[in-house]
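These are the structures in question, set out in turn.
The numbers here are math on the coordinates, done by the rules we state, and not lab data. Just so it is clear, the model here is predicted, and its values are computed rather than measured. Cβ atoms are built from the backbone, for glycine too; each structure is taken alone.
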Structure 1
Amino acid sequence: MSKESKRREALLYHSKPTPGKIAVVPTTKYATQRDLSLAYSPGVAEPCLEIEKNPSKAYKYTTKGNLVAVISNGSAVLGLGNIGPLASKPVMEGKGLLFKIFADIDVFDIEVDTNDIETFIQTVKNIAPTFGGINLEDIKAPEAFEIERRLKEELDIPVMHDDQHGTAIISAAALINALEIHNKNIEDVKIVVSGAGAAAISCTRLYQSFGANPENIVMLDSKGVIRKNREKLTSQKAEFATSRHINSIEEAMIDADVFIGLSMANILTPEMLLTMASKPIVFAMANPNPEITYQLAVDTRDDIIMATGRSDHPNQVNNVLGFPFIFRGALDVRATKINEEMKKAAVLALAELAKQPVPEQVNVAYSETKLSFGKDYIIPKPFDPRLIAVVPPAVAKAAIQTGIAKKTITNWEAYEDELRGRLGSDNKIVRLMHSRAKLDPKRVVFAEADQLAVLKAAQIVYDEGIAEPILLGRKKAIKALMKEIEFDANVSIIDPKSDEEEPRKDSYAEVFWKQRNRRGITLLSAKKLMRERNYFAAMMVNEGDADALISGYSRSYPTVVKPILELIGLDKGVTRAATTNLLMTQRGPLFLSDTSININPDSMDLTTIANMTATTVKMFGLQPVIAMVSFSNFGSSEHPSSKKVRESVAYLHKYYPNLIVDGELQTDFALNNDMLQDIFPFSKLAGKKVNTLIFPNLDSANITYKLLKELNKAENIGPIMMGLKKPAHILQLDASVDEIVNMAAIAVIDAQKKQKREQLNAGLN
């Protein structure tokens, strides 16, 4: 994708479907006149009077306790510099989005039009009563230091400049663990810090608070080594000035144990790396390009522990591991500030979490058999679902212990459960899925690449590294569309009807005829069928010329599924193909089966569908909790439709006792755990959160998923094909570009999984 095309895509993302990235939504009823009279006049007067009598009641009757202001003057925005407050607004909205999806914290972004320290401070103080916390963002040094210091002193709510402290907290956790792995003491190690901005200063201060010896630290800025004899040093830089006779980064790196990079790309050379002490630790955190590339560093030193700010390498130092959860803990105990003890508590919580067994969901996301504490895993992954139940309690406890919390938590288990419940609306599955696909991209045939939406999806998966697209269709039309959308990559374009593909068509036809000659297929008819893109695409996958296929955008489902079933066929031991749809709901991910193939499955078919769906749920790193749904509950009806569900459940209970499944059950009981616990406490689903629904027929499953998708605007992934020998997935008619991209990622993951299984089987044989 060209630079101009990427620019347009970014602008479109920020303008459609609604300008910006965040919105304010009502949290109470507003349907009736009575509702409105309570929401506003005259009912609103009552909480006003309560707050007037007791200001702390604002936390009870308003959003203050879950509302953070992200505030900037736009003086140091990303790598863009001083672009001003209005131009910084997209970044601040983005920060608000991260607060919401990772910690369920609401945000108002505030852009302040001033570079004057006093004016900025006074503005923030004047609006502070609205908020439970203040996140300062993208304010240049040294002004940022003074602004944060003053606001922390003069306000009674948590204030944190994330550019300073976020990187410090995450990198400190990583450093503690790296030193432990290398069996080095923080008091003894020599540290080189490249960079002297807000983040570098804060990092170094935090390392010192954990025991780093100031005498062993050398800091550099754009002018070189910060020495005591340099004139016109800021107070912050003077704090870290060295008296050692070191005049260059080359000299500083000799026998250094740790390199901390918060400066610019490619300033650290292999030669410098080789002069470091044994078992060096290098955190090259300049973004997007680090001070030395990951691969070059690990190729130069095999004893290195390496971290960057990038997600495509191990040990990503990412601020999102910190700020959402730190504010979450601070808000939940109504802390008056974020003090050093709270930051250190976050550091230790992150460091300790990296040593614990990693959830399967995280292993799956990173295509690892088992992530474990070591040189390639020194800090948790941003997708780790445990973060919200680990970091906020640590921060909250530190606030309580240091006497700055206005609210005390006594039941910590209940608090952790509450925190986990906040993840319901945050669906990380799509991000997990894309990350996993990128680790080992596969060749995916896009069978309708002459359709604009399909081609656009192919462009995205190529640009993002999700898959290697093979474009199938009318070559002239595809090339014209590629030119239109500036898709200039060197990818395979295949027209099954073209003369140049005759040898391959003949070869495919021969194979197909031999497979199906006793089912009415002649060699001539096989050759004709190979001119059809879905037959051709399926044969590409069968013959190893592609790893997976995507089709169905412009054709009805039955016409596409027929060649897939004929050519690819069912996997070993599978009696039925089926599909599941994954919907991102407010309560979390929800799988629904069978949504596309089996019209009226019998009890054994339902058993097969349930087992295949369970396998698919596990593919996403989740524990399947399955409700077999019906219009009745546990034998309340003897209708054949209910009986077949009941029989299927009985079979599953007998032969798959470890599978968490129950029914027959009405959908409201399946999804409402309180109702289920009250009325049917004996159920295997009682006390558990159902994430999978198996329906008694195609009507109910298809109607339900499309209702949820359209009425609730739930993000949909699917239908995901289950039970086939090779990865092939069929889109719903007129699927969106995003849906096609997601299905391509699924196809890649499916191919990865099948490849691993084949390799395992080959090893056993």
Structure 2
Amino acid sequence: MFKNSIVVIILICILSADESWKVYDDSSISTINITINPNTLDWIYNNVESDSLHSVIVHFQNEHITETIDSVGFRLRGNTSRTSAKKSFKLDFNHFISGRDFYNIEKLNLNGEHNDPSIVRSKICWDIYNESGIIAPRAAHAKVYINDNYYGLYISVEHIDDSFLKKNFNDDSGNLWKCLWPADLTYRGENPENYYPYYGDDRPYELKTNTDNYDYEPLANLINILHHNPESLESVLDIKSTLQYFAMNILLGSWDDYRYLRNNFYLYHNPSDDLIYWIPYDYDNTFGIDWFNIDWSSIDPYTYNVIDNDGRPLTDYLFSLPRYRTILTHFMSFYNNNLVNLDSLNAGLEEYQSSLLSAVQEDYFRTLDYGFTNNDFIDSYGENYSNQHVKQGIKEFIISRNLSLNQQLIFDDNSPIIYDVDVSHNIAIVDQEIEISVAMFNEVENFHFIYARTDDLEWQTIDMNYMPDSTSKYIEDHDRWIIDIIYEEIGTYVWYLSATNSHGTERFPKFGFKDLQIIPQAQIPTVVINELLAKNETVNSDEQGEFDDWLELWNYGLESIDLSNYYLTDNPNNSMKWNFPSDAVIAPNEYKIIWCDEDQEQGAFHTNFKLSSSGEYLALIASDGFSIIDSLTFPQQDEDISFGRLNNFDASWDYMSPTPGSINELLSIQDTFYPENFKILKLFPNPFNSNLNIELDINFDQKDIKIHLYSLLGALVATKNFKVNRTGVHSIPIDFSSNDMSSGVYLLRVESGNFIKSKKLIYMK
């Protein structure tokens, strides 16, 4: 079950140039070795509540990656796990080196799962979420070592942050809140400041993005509507993702959540549709783990009590209305029959049990908190298991939940219900095909797409076509209705959907209409992306005196170009990410600087995205919202070195001396981004044992290369001399077997003339 879905994920990610899938590929168990000063580690273990980050070296190895990264932030994470013997950790790749990521990931969460004898419960939950198409973190098992000592089998869970948003939403510039106890969505007045973190160190709504602005207005607006105008809830909250979350939690036996404990979820405000989306978080307390003497496998999904008497305004409302209860029931029924049952999960469970066994047997730390033995690991997967807070084996829970839920489901509303609508283009050119895709369930007699041009309002009606995909694990595909429509005349159109049966009528949207704009065929302007600076430290500042990222546009044509209805984007899945302001005119042979700083309030030509110094996609989009005028995927960037077109409009790009607002200039020899003599491309393997390969990019002929190996105390361990006769990439093998070396961290120093480059590496004897 699990591995087949990984193949699809891999293919998608390869095509999108996102390499994060390599970190979370679970075809094998990753190995993560953390090198840290022993005194620092002792301090961390003696100050468990501290969130201060400490610099470590991380060696990561799996089927796709073998890399060593230095200056990585390291700390404890979690709540109750901080005082456990088997602790959980966080790795932060950009804390000490700003802008750096690791295969498009900024942070890694390493969860010890000390509470779970199977060390698989949360992993199964994340597998199910991802297989169902619900936006959620990814996870993979990893063997964690600290200073070469085995600390046990862990689950590496994707961190929910800017990188996560960029992968999962068409607009990643919105506000993200981490919601922990007591996050109950209770009304505290209209003032957004009333929802700032409170209760001392507790942070029920902790803003994790756009922290400079500290804007809580979207969250306050959601809570205000929930309490005073709940019939308008769909205008501010994505109901589909919210009810999917509650349906899954009921099936997974997850109680450490909003409904029971007011805990463990994220809310994201997506600016592109002005809706808040629910994102799941923390699933170690699932599949039969219980501290409250509650049988979560048979509990009534609609009416079970909460841990306190304070109420849950969101679920109180959603579960009280027949329409929302029916959507919830529909979701539970589908996931129960297609994903969360033994037929679907048994093979994956047995595979995990077999593949993890040896790593578990070696995991001494997992035995320290609750005395879990190897037999506990094996038996906790089964159908007859109980030990302390683990009241059921995983298979036993699944069987019980599957049977009881089928008896408890109640469909209150038999009228047609539309819960998902997707439009391929909101702006299109004449005669371009537009796809309207709708998820709708319950029987239907008539289902129509109804539209009219705003200047005449002569309504036209087209039948929707039922086109389900019964093989998909996405519930939307089973309920899919589709229509392809072509508009032959320019203008602004309005439309809505209407579905009827003998029980009632469903209209989308409930009030008003949706818009479509049909425009003439776009004329390709003579404007290109000419230069960019993704790591601006000292070159030029904006109107506020800030040294921000920028890109330069150049009009090489003979006429002025108005880009008012055009777009810039750094996300291939969101072509209309940033819209040019009105009267964005570029005269012939004029250069225009666009500040990529996420500070739109600072001026008209400040975008809602930044440039990644690690490299990324960038495109100029026509007014139709999808036609690409110009695009590139630029590589890793260095500070105060720009990347631009050779000879301005040449198709080739190279590193430049920054020239904002003027013709591009190649770097001088003295300033070249590539070092004067060479660049270290790769050291492998790292950690190494005797034999080491150094891959160098040599920029000049006839160069003497000296390679020195030092201990961290400064002692010279070995010296090797080489001579290269040509430019280009050279792989230099070195044998250190004759040197008497002990395991540890060493400094490799490469010299050529006056140029010196150093790298840290690990020797394992």
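Supply the structure label, taken from 1, 2, corresponding to mean count of other Cβ atoms within 10 Å over residues 568-575 with the calculated value 13.1.
Working: 1: 13.1; 2: 19.6.
Source structure: 1.
One of 1, 2 was used to compute helix-only ellipticity at 222 nm (-39500 (n - 2.57) for each DSSP H run of 4 or more, over all residues; to 500), and the answer was -5500. Which one was it? Working shown, then result.
Values: 1: -14000; 2: -5500.
Going label by label, the one that fits is 2.
Of the structures labelled 1, 2, one was used to calculate P(r) over Cα pairs in 10 Å bins from 0, in percent, for residues 232-287 alone, giving 21, 47, 30, 3. Name it. Only structure 1 yields this read-out.
Taking FRET efficiency 1/(1 + (r/R0)^6) of positions 504 and 520 (r between Cβ atoms, R0 = 41 Å, to 0.05) as the criterion, the highest value among 1, 2 goes to 1.
Could you tell me which structure in 1, 2 was used to calculate Kirkwood radius over Cα pairs in Å, for residues 184-263 alone as 12.4? Answer for the origin of the read-out: 1.
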